[in-house]
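Take a look at the structures listed below.
Please treat every number below as a calculation from the coordinates, not as lab data. What you see is a predicted model; the values in this text were computed from it and never measured. Cβ atoms are built from the backbone, for glycine too; each structure is taken alone.
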Structure I
Amino acid sequence: MNDDLLQQSLDSLRHATSEDELAGWYRDVLGRKGTLSEAMRTLGSLTPDERRERGRQLNEVKTQLEAAFTARQDEVRAAALDARLGAESVDVTLPGRRHPVGNLHPITAMIREACDIFAHLGFQTVEGPEVEYALYSFDMLNIPQDHPARDVWDTIFINSNEKEITLRPHTSPMQIRTMLKQDPPVRVVVPGRTYRYEAQDATHEWHFHQIEGLAVDRHITMADLRGTLAEFARQIFGPERKVRFRCDYFPFVEPGVDMSIDCPFCKGKGCRTCKGSGWIEILGAGMVHPNVLRNVGYDPDVYSGWAFGMGVDRLVMLRYNVQDLRSFYANDLRFLAQFDRARM
């Protein structure tokens, strides 16, 4: 009988293949109401000698079953671990998965590209504060308090009990700061974010990016300005680009010009983007006004210079034919990812 109990229990144990089945086997065989316990409860009906012998035999069975249970439990757990590791294993012969990585925002990339072009032309890149004194934003740029051009910039002013402070409407204040710090020659470009209080639409934002340029030295002429900006335009939009300069007015330059390129979309034939003219304006420029030179302590009879300012956002729009400026600030990764592929 003991051999039958042992054999039957071992047979059922071998069929247990999970932790739940092992727990059920232990409950049915070695538990308080299991078959071994029921066999133990029959000892009371035996004589003392029979009880002693029968008890010894049942204890041996119990010892064997407990050892067999422990061994089977280890086997089941090892098999489960092997199965889990097999499911989680990596096939090293498969090609690796390419994880998406970030890239520069198209406006940041354009700023770096433009500054790199000017660096090869001998210009240093400098940056200035975005919160600026009106003294540098206007007064020293030949735009005093009563100047009508002061209203053109739609400036955002900051409450202050002392000096007049603004969010800079252009990056030109850094021209003044640079000239106040050093004597000629000066050749710098100033990239940065600017702010104006104006309505937002497809071609305007209340904050945008500019690159300002300044060159001051002896015998600087308009020919130097034209040659530098023409080379920049060809580097950005292609060597076949044509440039056009027309007279324009800016209070801090005299004479002033605006520079246009032949439309890269219709090749100068006229289209919707260039409004049928065949030309697209990209920047304003001119010779630094003598008053500006005097304001920083330069003698306009000895030194001359030129300056320009361009919208970086507009350059990106023209290069990639983007119709709505606001798309660059919506942070839609589907839109921005297109420029990663365009630069590859």
Structure II
Amino acid sequence: MDSEGDNLWSRPAAITTRNANYLPRFQSLCEKYGMKPTYLANWEMAVWPPFQELGRAVIAAGTGEIGMHLHAWNSPPAKPLTDDDYRHHPYLTEYPRQVLREKVRLMTRTLEDVFGTKVISHRAGRWGFNETYAQILIQCDYRVDCTVTPHVSWRACKGDPDGPGGTDYCGFPEEAYFINPDDISRPGSSQLLEVPLTVRRTPRAGLIARTFEVLGSANRLTERVARRLFPPDVRLMPNGRNGEAMLWVLDSAIREGRDYVEFMVHSSELMPGGSPTFITRGSIERLYRDIELLFAHASRYFQGQTLGEYYNRKLQS
């Protein structure tokens, strides 16, 4: 879970964290089905007492883990990159290497001081990752990253308006691999295990992609509508419309004998109005229905583990 402020999609100048009060329900659902969430916390959640209380409780009970999730624009030390970082949300990978290192080190130290445990798991803010970032995580003794989204490119999602956009993960592995710090798309011999989000191409992904190329060259609005109606990939991330599709992804992984599936949700999506997707209480109830169906089915075939526990399992295999 990316544990972060309320509705950051709206790019607020002042960030609130009311969604922390809605997390115990999710934790209870996880425990009902033997799932162990990794709460990947960013700055505003790490220093927010209600989230600190939850995190310490799950660590003490062994029912979850705290990891790091870094949003560059509001994680100290403050180093402005654009004319308005809170509006543009620049990627950490767009900052100088020294600034990137300082932000990672301070965030790591803060989490470890607050929760009294070593932090070894990580997901980059806005899915922005590169070789420099991976090398600094290794220097800071991280063991697991879960930023990679196979088949998905974030190039069209700008950070710095003058920058290249997000990371393109097309061609990256679907399954876990120890990263090559000189080329994060390839396996290597580092200590950093990449655990990609579970993303599957749809059966007609190739035809859909070619259709998008034609539509996109003619009308970008048409392309966006078509992608919403006929997505070329399915991610194990709820959006209020993909409950059946997530079950299809899970069944595909079971048939293929995959050794893990990785589900992801933002903490703010569990609060009415905390995201542009789940606005009403009714939409939250439908979200929980989809998650419970997924967890119930997954619990028949998989054992819930934190990212750290999965890392230890891979070391032993």
Structure III
Amino acid sequence: MTGTTDNKRNFIVAGLIGFALILLAVMYFTPIWWVALKAPNYPPEAFPDGIRIHFHFNGVFNGCTMVESDEVQVDEVLNCVHEMDVINHYVGMYPIASGGPVERVLSQFLVSFLGVMLVGFACRKKKMRIMLMSAGFGAIAVWMSMAMYTEGGVMMLSDGYRSSLQSTLDLDVEDIQNWSGIEAVTETYRDTLGVYFRQQEIIDPKVATLEMWTNGVTIALLLAMVVMAVGAAVSRMFYWLLILIPIMLPVFFVIDYAGWLWYFGHNLNSMGAFAVKPFMPTVFGQGKVAQFSTHSYPYTGYFIMMLISAVLGVAAIIRKRQIEDEA
């Protein structure tokens, strides 16, 4: 293979990786999935999409919009996250904000972690790859440690996470600005669990367990950075993991999302007004719970995620052929 062909392939792979990194940033700020509940007591004239919420990487946000018509007079948009929590608590389901707390607070660091992996994959020169990945992972490690464990660290977390946090707790930014990331996670969890189900003997152990998991995942992510940086320098298998893991992101998301739905449906609180058997909420498509029809579908961010996988797949194929030709 000529040097011109080799350079051309390097340029194409770098371009594809650069495009994927841009998409990764856009995806982070875009709703990934939406869920809606519809029932006769929520007429389409006032709720055309039902009680709808949007899942982002860093939080759960209101999916309801202002409706203006001759038949309906609305002064402000209904907070459908709170409304869905009210509906769910009647059957003993915990508040939405209690789901995926570790994933949400660490999401910006996880996405940045994937970004550094992709930069490492794009770089063919081993020494340069080690330098870039070490610098990138080192910056993430410092950023994450300060955000999670220093006073005021919550202000280093994404605007979306803080917005979701403030909405959940009904607090102003001045009320949370001195919290660390760990405090933000535990206080939100404690508050959301206690909104409808005031069983302190159950809540306190759950909060302690969450804190343990948050610390554990944070440490695991730090160790993963070291393993990836060292492994990509000495092992071809680790080099390919730099792109294979980001390619699998849509699968990882669905697994995590489905896992939390299972948890919510199989851990119903006995203080719920109505007794229902444990159930698996609908992951994709339309379902029914009591008088409500449920709707759960991917949204813009998930399609961007799939596009990222496709772009990275093309980059991986080109790089594989390039390496084979050099052998």
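At-a-glance table
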| item | result |
| --- | --- |
| With mean projected area of the Cα convex hull in nm² derived as 19.2, matching label from I, II, III | III |
| Structures I, II, III, by FRET efficiency 1/(1 + (r/R0)^6) of positions 98 and 266 (r between Cβ atoms, R0 = 30 Å, to 0.05): label with the highest value | III |
| For FRET efficiency 1/(1 + (r/R0)^6) of positions 58 and 202 (r between Cβ atoms, R0 = 35 Å, to 0.05) computed as 0.50, the structure of I, II, III it came from | II |
| Label whose coordinates, when relative contact order in percent (Cα under 8 Å, 6 or more apart) is calculated, return 27 (choices I, II, III) | III |
